[in-house]
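As C-alpha cells, here come the structures.
Derivation of every value follows stated rules applied to the coordinates shown; laboratory data play no part. A quick note: this is a predicted structure, and the numbers were derived from the prediction, not measured. Cβ atoms are built from the backbone, for glycine too; each structure is taken alone.
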Structure P
C-alpha cells in the first residue's frame, strides 16, 4: 500500500482540513503514516499567522524534502498562499515533483497529489474572490476524542496586524444541512464532542441564501443530535448576544465555554488595531457571559507589544484584564506581517520589552487559571475521557467547562463522559475521583 505523510501547522481549521486529506487519501487506497521508507506523498499544511509560524512552515517543508527523497511534495495552507514564489525558489525543490496548492483549491489536493502527471505546478486560485467554501468531508479525526467541524472559512475584518484575510479570503459558510451531515458522520464514528470552528466563526451563515447565524446553526445541531457535546471555538465579542447565551444556558449539550479575542485593554490601541469595540463594550460582554453562565470557562486572546504601545497603555491592558471575570489568557507577542497596515506603523516595541510584557500577562493568566480551578473544587462535573493516559498512568479529560482533570479508572472509560468529583489541584490540572462509572 502506498504511504502518505501529512504534516499540519497552525489552527483548528487547518487541523480539520488535514483530517479531510487523511480521509480522501485513505479512500484512494493510501496509508497515512508519520514516517516511512516508501512514502509516496508528503503534504505540508502550513501556517502564516506569525513570522515564527512562517519560519516553522519553511523548516517543515525543507525537513520533508530531506527526509523523503523519493516522495512528491505537496505544500498548502496560509504560508503557501502568500509565499508561493519563495517556495518555488527553494533549492531543495529543484528536480523534485511538487505542487503548491492555495487555500481555495484544497478540495483538489488529494486528486492532484496522486495524479500520474504531477510534475511541478502551482494551483493557487484567486483567494480574494473566492465565493464557495471548499467541500472537505471528514470520516476520521485521528486518535482524538473530540472532532473539529469547520463550518466557515475566510475573514473580512482586516485587523491591522493580521495577515489572515489575505490568506483565507472572504467569509464563506458551509450550508446548514451539510454541517449537520458532517456532525452525524462524526457521531457515527463514536465522537463524543464536536468543536465548531472557523476563521471568523461568528460570521457563519451571513453569505448563505437565506442567511442564518451561528446561534441558529448551534440550535439546530444541538437539538438534532442531543447525544453529542458541542463546544464553540473562538468567537468575537461583537457576535456574542443574549440569544446565543440563552441557548448555551438552556441546552445541556452545549458546553459552557467561550473563547473571546480582546487583543488590547487600551481603547487607543484597539482603534489602531481596527478592532470594532471599546474596552467598556468588551467588559459588558464578558459580564453578560458570566451572568448567564456563572461557571463557564471564559478565555481571552491578547497581543502584547503592538507598535506604539506605551508603558501606560500596556498597564491599561494589564489592569483591565485583571478586572475581568475571565478564567485563562492566551498571550501572544505582536508579530510584524508584511502586507498588513500595522507593518507600516512606526515605534516598534523593542523585543526585550515585548518579552517582559508577554511574561507579565502570562503570569496574570496563570493566576486567573488557578483561581478558577480552585473555585471548581468540590464539584462533580461531566468529563470527556481522552484516549491516552498521562505520564503517570492516570486517565485524563476536560470537564464541560474546560477544566483539565486527571483520575484513576479503567480503560473502558476512554472516549466516554463520566461524572468526576474534583478533589484537589495539582499544578495545571485537577486530581479527581470517578463518582459514576456508568459512562455515556
Structure Q
C-alpha cells in the first residue's frame, strides 16, 4: 500500500463523498483493504422515461482484489448495496450483511439477473467479528430501514466509528429504539475518528420519530371517507407496518401496490420483522371493496413513470381506480431532480378530484427523514468525543456544515474532501488529495453491460 505506513489506518471514499448516493468506502491497514457498502445512484437523463443506474468505478480496489478482505453492507438501501449485483464479480470477496440486508440483496440480485455475492455471510446486529487486521463491531442504530448498523472498526491502538446512515429515533415502530449505551462505551474507550452522515447537516433541530408519523397518519386517515392511498419509499418497512396497523384500526383492508414495495415487505416478513398480524390482501381484490374499506401503500412517491401512483393518476392501474373524493397522501420528501415529475403527478390527481396531501406542505409530521439533523449530530459528537471527524454522505455544503458542528461539539480536528482522497485516521491524522482514480459506471439497458460515464 504505497505511501501508507504499516501502523497507519486510512479511509478512502470511492463514492458518496461530495455527493448523496452511490456510497462505497475503503478502510486500509497493514496492506489490507476493507470495503463498506457498494451502492448506486439514479441519474435523470434528458428525454428518458427512467433514470439511469450509475455506480462507482471500483478500478482502484478491483486491481488490488487480493488485498480486499471483505465488504460490509451497513443496511438495505439501494445507495449502499444496489451496485453489488453488477460489481461483485470484479471484487470476489466475502460480503457481510444483516439478515434483512442479505434478504434484500438476494431479491435485488435475482430481479436484475446479477451475480449473488458468495459467500454472503449474515451478521446479527450487535455482533463482533475479526476480518483481516480489522476487529468489527456491528452497532444497531436507527434509520429509515431496519437493521441498519454503525461500525466500530478497531485495529491495535485505534478505534474508528463509521456511522452509516442514522438518526436518533426513540419510537422506530420496527426494530429497537435508539440507545446511547454502546456509543457511550466507545466514547469512554476513546475514538480516533468518526466517519459521519451529512445528509441533514443543514437542518436545525431533530428528525421526527416514526412513532410520531404513525400517530399523525392515523389521525389523517381516520378522517378520510373514500379510498386512501399512501405513497412512501418502498424500503421504509416501519411506514408499511404503520399503515397496516392503521388499516386494521379503521376497519379497512390493506394492500401493497408496486413490485418494489411488495418485494421489500416480503423480505421483511422472511426475517421476522413484520409479525403475523401483517396480512395484506392481494391488490386485485381492492376493486371489489367499498371505497371506505380501502387503504393501500403505493410506490412512485417521486412521480416516477410507470410506478403505482403514476398508473393510478393515468387510470391504467390493473387493480385499482381512484375517483373524486378519494385521497392520496405523499408520506415522503421530494428528492432533488424529481420536482417536475412530482408536480405533474399531483396536478394529474387533483384534476380528477382526488385530494392530495403532501407531507412537505403539512404542519404535522407525515414523513420522517432517516438522517440526523443538527441537534442529533451534536449529541453523537458529544457522546463519542472523537479526535477527528470526516463528514461524508453529502454534497460539499452539507459536509462543511457537519464539520463545523463537529468542531463546535468538541472534535479536535475535521477533514472534508471528495471521492479519491486518502484520509489518514491514526496514529497521525492527515489527508492526501486525489490519491486514487475515481469515476462512474452506468448500466446500459440496450447492451446489458457497464459503460464508463466519467
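Name the one structure among P, Q that P(r) over Cα pairs in 10 Å bins from 0, in percent, for residues 168-391 alone of 8, 31, 32, 18, 8, 3, 0 was derived from. Kindly include the intermediate steps, with their values, before the conclusion.
Working: P: 7, 28, 32, 23, 9, 0; Q: 8, 31, 32, 18, 8, 3, 0.
That value comes from structure Q.
One of P, Q was used to compute helix-only ellipticity at 222 nm (-39500 (n - 2.57) for each DSSP H run of 4 or more, over all residues; to 500), and the answer was -8000. Which one was it? Kindly include the intermediate steps, with their values, before the conclusion.
Values: P: -10000; Q: -8000.
Value -8000 for helix-only ellipticity at 222 nm (-39500 (n - 2.57) for each DSSP H run of 4 or more, over all residues; to 500) corresponds to Q out of P, Q.
Can you say which of P, Q returns 0.05 when FRET efficiency 1/(1 + (r/R0)^6) of positions 144 and 312 (r between Cβ atoms, R0 = 25 Å, to 0.05) is computed?
Details: P: 0.05; Q: 0.60.
The value was obtained from structure P.
Given a computed value of 61, 57, 49 for Cα extents along the principal axes in Å, which structure among P, Q does it belong to? Of the structures listed, the value fits P.
When distance in nm of label points 7 Å out along Cα→Cβ at positions 96 and 416 is worked out for each of P, Q, structure P gives the greatest result. Sorting P, Q by relative contact order in percent (Cα under 8 Å, 6 or more apart) from high to low puts Q first, with the largest value.
For which of P, Q does distance in nm of label points 7 Å out along Cα→Cβ at positions 48 and 424, calculated from the coordinates, equal 4.1? Can you show the working numbers first?
Details: P: 5.1; Q: 4.1.
The read-out comes from structure Q.
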